[in-house]
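Listed after this line are the structures, all set down as structure tokens.
Coordinate-derived values only; no laboratory data. This is a predicted model, so every value here is computed, not measured. Cβ atoms are built from the backbone, for glycine too; each structure is taken alone.
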Structure 1
Amino acid sequence: MRGYGYSLPPALLMMLTICGVRIGWIYTAFAAVPTFFIIMLSYPISWAVTVVLLLVIYRFYCRNLTVPRRG
């Protein structure tokens, strides 16, 4: 998306989802089951949420993208 000139939306999305999901995970799941495994589980879960949301905004921008024609 940076190649299309849209660098801010994915950067903000990644920052908010990775940090937000991990912090939310610590306050909810880790509070219920305080084990090392639960903390480590926050990493793949936050990555998966980030990938899904990045695909959503990528599809949104691809549908609304206007590419100048050469010629």
Structure 2
Amino acid sequence: MEPGKPEAQEFEYVRHGTQALIANFEVATGKSISPTVGDTRTEKDFVAHIRATVEADPEGEWTFVVD
């Protein structure tokens, strides 16, 4: 790193045990629903998280806002 230059990340980057959190909450109550903690944060992890969330209340109406 040098002043004025963006930080670079090598292609061999390793997370060294850092955990990834995928979480959501019910806006009305602030209650967390089916938080997921894992070693990766891939598309498959996200799909599994959404599936677990919907399975928490299969008859409910769901709106997901993703950032």
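Taking Rg/Rh (Cα atoms, Kirkwood Rh) as the criterion, the top structure among 1, 2 is 1, with the largest value. Calculating relative contact order in percent (Cα under 8 Å, 6 or more apart) for structures 1, 2 picks out 1 as the one with the greatest value.
Each of structures 1, 2 was scored by distance in nm of label points 7 Å out along Cα→Cβ at positions 2 and 58; the highest score is held by 2.
Comparing distance in nm of label points 7 Å out along Cα→Cβ at positions 26 and 42 across structures 1, 2, the highest value is found for 2. Quick check: -22500 is what I get for helix-only ellipticity at 222 nm (-39500 (n - 2.57) for each DSSP H run of 4 or more, over all residues; to 500), calculated from one of 1, 2. Which structure matches? Value -22500 for helix-only ellipticity at 222 nm (-39500 (n - 2.57) for each DSSP H run of 4 or more, over all residues; to 500) corresponds to 1 out of 1, 2.
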